[in-house]
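Undergrad: See the structures that follow.
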Structure I
Amino acid sequence: MDFDEYRKYDATGLARLVADKQVSAAELLAVARQRAAEVNPRLNAIVRDVPAEPGDDLTGPFAGVPFLIKDLGQDYAGLPTSNGSRSLKGYNATAHSTVVQRWIDAGLVIFGKTNLPEFGAKAISEPVTWGPARNPWDLTRTPGGSSGGSAAAVAAGIVPCAGANDGGGSTRIPAACCGLVGLKPGRGLTPFGPDAAETMHGAAVQGVVSRTVRDTAAMLDVICGGEPAGPFSPALPSEPFASFVGQDPGRLRIGVRVPSAINPDPHPEAVAAVASAVRVLTGLGHHVEELPQAPFDDAALAKDFLLTWFVNLAWRVAEAKRLTGAPDIAFERDTLLMAALGRATSSVDYVDAVQRRHEHTSRLTTYFESYDLLLTPTLATPPPEVGQFELPVSLQRATDALLKTGTARFLKHTKIVDDMIRDNLGWVPYTQLANLTGRPALSLPLHWTADGLPLGVQFVAPLAGEAVLIKLAAQLEEAAPWADRFPVMS
């Protein structure tokens, strides 16, 4: 099998070829590795090789399909999970993560780990330790973050599907940047064990980025469900998620909101992306209605998200230091700055922000009494250029001085948090809602810009709404196909 034939198939299709003995797992792996050798020097999507020599005895629904995992939250025993940080670059995992073991049990052939920002803390994938990942649709652009390496690898055709996770948009943002399907399952549906029960109080979940809805649904079947040391056993549907592909979603009531408090004037291409989706939805008979205001306080939600994120990052830095003895120089400037803001947050303020999640959830629940789904852009702008968010040299020096003197905590009394919301969330203001409320959300590639860049749209569903999202996504995929669109990498 050559690459031109290989990339015609999604993971489900490749698995069928292996099951029918039309191709072997070793042949597929050879094509995937060859493609990686050709394009990864330009993409920097894969940052670590995983030894893989598949035999003919693989079993499971995806037996023999090449696969990549993210270098955060997806441990592979005997290899480091760097979290994109120099502090953990040489610290080996002692066991497979539960989600990784489930992928192995499904027959997937894991041969690499993918790039991401340090500790997954940004919506771009430009870590100092690995260097920036790049978007195959335009190598000057970001593939998003934090699952940016996975998305770049799938979009470039190295693999049809790759591991991702999502604590604030980290599956949906890269999917939107790279023309892929990105599902964030609801809280607790996928595992983070065995080393952790929940991450970020359940805001972060495991998943994949893929080219097709059926792969996304079938992969959810592979990884969903509780585990012995988990916090609870999630309710699962009576039939597999994959069975919802092709089922009629019915006539859905969908509210649309494009402006946000963080970015009241999104890029015209983001507006066009939603308009494209609305036309298709209306043509399919769904009731689509523009909302005069957001069904939640998005400005307050952004502050609550960043406050809890900073505290979580402060803990991650402290944990890395405990495990490896790493000094401050082993961490990036921005990470240390955010961690300092996290340490400057009182325990009462932190719990207050966590408790306010119920207010955001309650408002969204009231909205879903009248609507089945919420539609927004996934991104407020096209994918930014690599390096666009680097601090100016003067600000770098000032920040270094504050960190060196231990006074960075005093920045919490300035407007820096508001500036960080504007600068870092301004192009991705829509995705954090689903994480803090624990609701499922999905990004679909229904729009390409005039420059040929993907720009996805997001659907947010109520609790246990994965089935509705999958049904609608499959319907949209049939009405406006995207899986046969590939970037041209010269």
Structure II
Amino acid sequence: MFKDLCDFRNFVIDNEIKFIDFKVIDLAGRWHHLTITASRFSEKILENGIGFDGSSYGFLTVEKSDMVFKPDLSSAFLDPFSEVPTLTMIGNIYALGDKTQRFEGDPRYVAEKAEKYMKKTGIADKALFGPELEFYILDHISYVNSSNHMEVYLDSEQAEWNTGKRDIKNLGFKVHHKEGYHVDIPYDVNFDLRNSIVLKLEEHGVPVKYHHPEVGGPGQLEIELSFGGLVEMADRTMLTKYIIKNEAVRHGKTVTLMPKPFLGEAGSGMHVHLQLFKNEEPIFYDEHGYSALSRTALYAIGGILKHSPALMAFTNPSTNSYKRLVPGYEAPVSICFATSNRSSVIRIPGYANKPEAKRFEFRPSDATCNPYLAYSALLMAMIDGIKNEIDPVKEGYGPYDVNIFDLSDEERVKIKGLPKSLEEAADALEKDYEFLLADGVFSLGIIKDQIKRMRQDASRVNMTPHPLEYEMYFDL
């Protein structure tokens, strides 16, 4: 937003800004914030930063947890949810030592290094990312996890289980099980809210391609963002989640981006479309290639598919991720590629047939990821595939232009599957991470931190009795 401190100061005066708020991301992908009065913001803060405890952000391998963050003036935006005029900006994390320097484990720094590495290789000078965020708008969420009481209760105004509700005025128009895709009003009760969210996104520099109701009957929605660069799109993804959640609360609703909040209903993914350019020319297009893809694009696909089990540690880093990624359901779990095939890990959209639009889509990812790390890992896998000319056809990844689940057992068993749990994803990353370390983009520390966090999450869930277990085993 701002080029320099002078530009910033003029804006603060002109808009009567009272507070400056700083957002700093943790390893898991949550924003934390710290606020100062606008009068206290100075050149010294830009130079020296503001101190905080890095261990509280999940950076577990840090021996000395005292860190500082320095605000990025270019990332500033006027916060739409503060009663008092507040300017918000993202902070970059720095480690303290003999000299203050960028912290290798800062997810935003990883994304910056990934973009620089791509340019250094000469393969491309621009990578574009286009995520589709799926989520549920809810009217109620409550949960209890105590030693003698485990419960979760979700409710959505438009859900079919409310067709018989009589304690309040009921006007019908409930959405049937898995029949929410593109439903029109009055079924689409969140239309005005969604419009409000999208207008705020556009006002804050996040272009939106389109938005619509998704398959899930209890209020599932999708907002697809227009393309942007790696760091730019990771910033936009965080801002999108921030605006979605806070605008929903303003309207008396709540939101979950969990991959599988409902039993039996459609899961929520975050499909990511990928493109590479060099000198403003698309390098993924070849009219004579399979699905009009160039050899470079096929090698990029080969890199992603080869490393996809390890990638899951960053693109699907929650235990809930693997309740969505179940064979035979809507989510892609087969390590293969195809055109217009939503059952494959990599899908080439059939409608994107112009050179500048030619791309492919990574379908397993979900919004529990840290977008800086997820997008960086995808780019590193693509670069590895291109550098090492990993041919997805020769590697046996397809193309499979059929519904994978319609294949015979004999044919389907030839196709490898993604990890089935968070533990398996952690195992995969432990075995395959060298491609992430190229040119120091990822550090060994952040990989170890990620694996440790994943195993802690998995252990916590695994040791907790599940209500379904009482139905299955209580009487034995």
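Undergrad: If we compute distance in nm of label points 7 Å out along Cα→Cβ at positions 8 and 344 for structures I, II, which one ends up with the highest value?
TA: Largest one: structure I.
Undergrad: Hey, Cα extents along the principal axes in Å derived from one of I, II reads 65, 63, 49; which structure?
TA: Going label by label, the one that fits is II.
Undergrad: I would also like to ask the following. The value 17.0 for mean count of other Cβ atoms within 10 Å over residues 264-271 was derived from one model only; which of I, II is it?
TA: I
Undergrad: Now for a separate question. Given a value of 11.8 for mean count of other Cβ atoms within 10 Å over residues 232-239, point me to the structure among I, II it was derived from.
TA: Considering all the candidates, the number was obtained from I.
Undergrad: Taking distance in nm of label points 7 Å out along Cα→Cβ at positions 256 and 448 as the quantity of interest, name the structure among I, II where it is greatest. Intermediate results must be reported in sequence, preceding the final value.
TA: Numbers: I: 2.2; II: 3.5.
Between I, II, the highest calculated value is found for II.
Undergrad: Could you tell me which structure in I, II was used to calculate distance in nm of label points 7 Å out along Cα→Cβ at positions 240 and 272 as 1.2?
TA: Going through each structure in turn, the value belongs to II.
Undergrad: Another question about this same structure. Compare Rg/Rh (Cα atoms, Kirkwood Rh), for residues 360-399 alone across structures I, II and report the one with the greatest value.
TA: That would be structure I.
Every read-out reported here was derived from the displayed coordinates using simple, explicitly stated rules and does not represent laboratory data. Remember, it's a predicted structure, so these values are computed and weren't measured experimentally. Cβ atoms are built from the backbone, for glycine too; each structure is taken alone.
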